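Peer 1: Got some structures for you, see below.
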Structure I
Amino acid sequence: MRKLIFTILIAAGCLQAAAERTVPFFDTSRPDKVIALGLRAGMNSSGVATNYMDKQPELIQSNFYWHSGVQVGAIADLSIRKFLAIEVGLFWERHGYDAAMMAATAEEDYMGSQFTRVRYNDIHIPVLMSWRFNILPQAVWSVDLGPYFSYGLSGTKKADSYIAFGEEDGQLVFDHNISNQKYFKADPKDFLAVNRFDAGLKVGTGLAFFSHYTISVYYQRSVKNNAKDFDGGADYRLRNCSWSVNIGYNF
């Protein structure tokens with residue numbers, strides 16, 4: 001009985017201590033620090049959304065596959081209130097995706113397939129409004145939303161093509177070609193010719209523990225068309241999209 005009473009007293013003391021440390025879920029008071037800095041690192045999975053099937057009637061199959069990458073960078077937090085901040089980041093990011101296409105035309109007696117492997121690096125700058133909510137005395141939940149801007153630094157585009165076509169004498173000809181190009185320097189008439197600059201929308205959520213440690217998840221997608229245009233060409237559309245997970249430390 002004494003042990004039970006002692007246990008109850010300890011539990012009551014712990015509950016009282018927790019109650020004394022309780023903070024409001026939505027804290028509108030002034031922040032302790034107006035500006036805070038932090039480091040972030042994580043992984044991403046990237047892909048693209050295109051309209052190639054709509055613009056190229058000879059395409060009978062068009063598949064794009066997401067690929068994993070990494071990112072590392074720093075953020076600056078400008079706190080307006082304890083529940084509201086503007087978070088600006090500067091990241092180096094590694095992205096990639098694969099594409100498999102198949103085309104055929106009966107008029108030209110032609111069939112071809114192409115597998116393309118894209119890997120690229122960019123500088124990524126998100127500018128996010130961040131709403132913070134206290135779910136525990138030492139745990140803060142955040143919801144982030146805002147634009148991002150990125151600039152492609154370098155990249156490669158390796159294409160592996162197989163072609164089969166019939167000649168006038170009835171012979172069937174096969175051809176195989178492997179090409180390597182700079183991703184951002186491709187001619188506008190080339191397949192997957194993209195611009196360096198991208199802008200879009202980023203949304204995410206995360207948790208901060210003990211005022212220093214963070215984990216967050218984000219989704220981002222282009223709002224501008226990244227496909228290069230040329231006179232007389234089809235109105236191609238290409239938009240980047242990505243999921244990412246970051247862990248971080250705030251100073």
Structure II
Amino acid sequence: MIHIENWMELYSNTVRRVFRDRVIFIGLQGSYGRGEANENSDIDVVLILDRVKLEDLKQYNSAIQSLSNREKICGFVSGVNEIAGWAKYDLFQFYHDTISYHGNLNKMIPPIEHTDIRHAVLNGACNLYHMCSHNYLHSADMQALAGLYKAAVFTLQAKHYYETGSYIKQRTEMYDVLVDQDRRILQISEQFKSGSFSEDQFEQFTDEMLNWTSGLITTLSKYVPAN
């Protein structure tokens with residue numbers, strides 16, 4: 001498996017050699033950032049420059065071609081003004097899931113308020129609810145459902161933070177604090193990750209996702225329709 005600290009040093013040197021003092025921030029997200037990576041994991045890097053134009057993307061793409069495991073490199077590239085103006089509910093997960101290797105996110109993004117975290121949970125639940133029903137009706141794809149359960153973990157993290165003020169980065173730690181439906185959603189996500197599921201569980205897992213997200217939406221939404 002990739003020795004991520006050595007790899008990030010090479011990555012940082014590469015992009016700083018190309019962009020020099022235009023590099024505002026370099027970071028790492030995802031499974032490598034959480035210490036949960038395996039041999040199939042992508043390398044989710046974050047690069048923030050003073051600005052990003054098409055020519056910058058071309059230069060960046062050319063520069064990283066020489067790095068080992070190029071096929072695993074993904075992540076986020078942005079100009080500093082764009083990340084500063086990003087939707088704050090979307091910045092919640094970005095901020096908490098990013099390890100800094102150069103620069104300071106606190107100097108770039110606005111303060112994330114409690115209402116922004118609520119919006120992050122609600123937005124996550126709405127997207128999962130829609131995609132779950134869409135998948136059931138039009139695709140019936142177990143792997144797509146697995147992807148939704150993977151994404152649900154981020155909504156679980158935001159929900160727990162919204163309720164407690166504590167951010168839990170690793171899944172193993174989440175097991176110790178989540179209860180009831182939240183814990184069940186995490187458990188199913190782990191079943192998908194380990195491959196310990198069967199195709200005949202498609203309807204059951206769809207039903208559980210719909211029920212969980214529906215509950216979140218109705219609880220967090222301030223609007224109650226008239227009878």
Structure III
Amino acid sequence: MRARLLGGTDHARALRELRHRRVNFTAEQVHPAGWHFDTHRHPVAYERPGPPEPGGAWELACELVRDYEFSAPELIRATYDRHVPLSGRNMLLEGRFFGLRFYMGVRVTHVVDEERDGIRVWGWGYETLKGHLEQGRMDYEVVKDLTSGLVEFVITGYSRRAPTLGPLVKLGWWLFGRRRQLRFYRECGRRLRTLVHAGLAGSPQPAPLLREGSVVLAPSGTRPARRDRVTFRRHHPGS
């Protein structure tokens with residue numbers, strides 16, 4: 001784990017280093033006791049019943065979810081290489097809490113693209129890597145009910161605080177972690193719905209900020225600010 005007060009973060013280098021990190025939990029460790037199991041459904045828009053409409057709400061939402069545009073930038077930002085296939089892609093997450101910045105790795109371990117039980121589903125999910133504040137898995141799916149036409153953004157997952165946190169970070173997580181996690185789910189739903197409706201009204205789709213080569217910072221509209229150079233940053237706080 002690295003901690004710094006002044007200067008910037010080399011996001012591209014930190015992203016490359018994630019290839020050497022493994023998922024920080026096993027399926028056998030996941031148990032109802034001590035883990036949070038979440039499902040949050042956010043209505044996005046309605047289409048006509050039947051398959052997704054070309055250029056409609058479902059397709060727009062899929063593009064935004066693919067690019068991590070749904071994330072609440074005041075809470076979580078992500079750096080990733082857009083040329084790396086989605087399945088297996090590493091992402092460097094930046095958790096933001098007042099003057100603190102936590103840099104943590106996740107890896108996309110599954111992608112879903114299917115029709116089942118009267119719904120059309122596309123999405124992906126990641127698992128946390130060694131050094132993350134948490135242990136767990138998150139799934140982000142765009143779901144259309146083929147009968148009603150309702151398009152939803154469904155966030156599901158399970159997680160717990162990483163047992164390797166130091167005492168100060170552990171205290172902060174106990175005080176604020178779960179509340180900010182639930183706030184993140186709510187804000188993601190609101191942001192995606194707003195972006196989809198803007199796209200349906202004719203606004204151009206946002207694109208993540210290109211940082212270096214094919215490495216991007218998401219969501220769009222966020223960029224390193226001057227004040228970010230005077231923040232306390234910890235890399236892989238769960239190490």
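Bear in mind these aren't lab numbers, they're just calculated from the coordinates by the rules spelled out. This one's a predicted model, so the numbers in the text were calculated from it and none came from an experiment.
Peer 1: Quick check on the output: 8.0 is mean projected area of the Cα convex hull in nm², for residues 32-103 alone, derived from one of I, II, III. Which one produced it?
Peer 2: Checking each candidate, the match is III.
Peer 1: Given a value of -19000 for helix-only ellipticity at 222 nm (-39500 (n - 2.57) for each DSSP H run of 4 or more, over all residues; to 500), calculated from one of I, II, III, which structure does it belong to?
Peer 2: Going label by label, the one that fits is II.
Peer 1: Tell me which of I, II, III gives 14.7 when you compute mean projected area of the Cα convex hull in nm².
Peer 2: II
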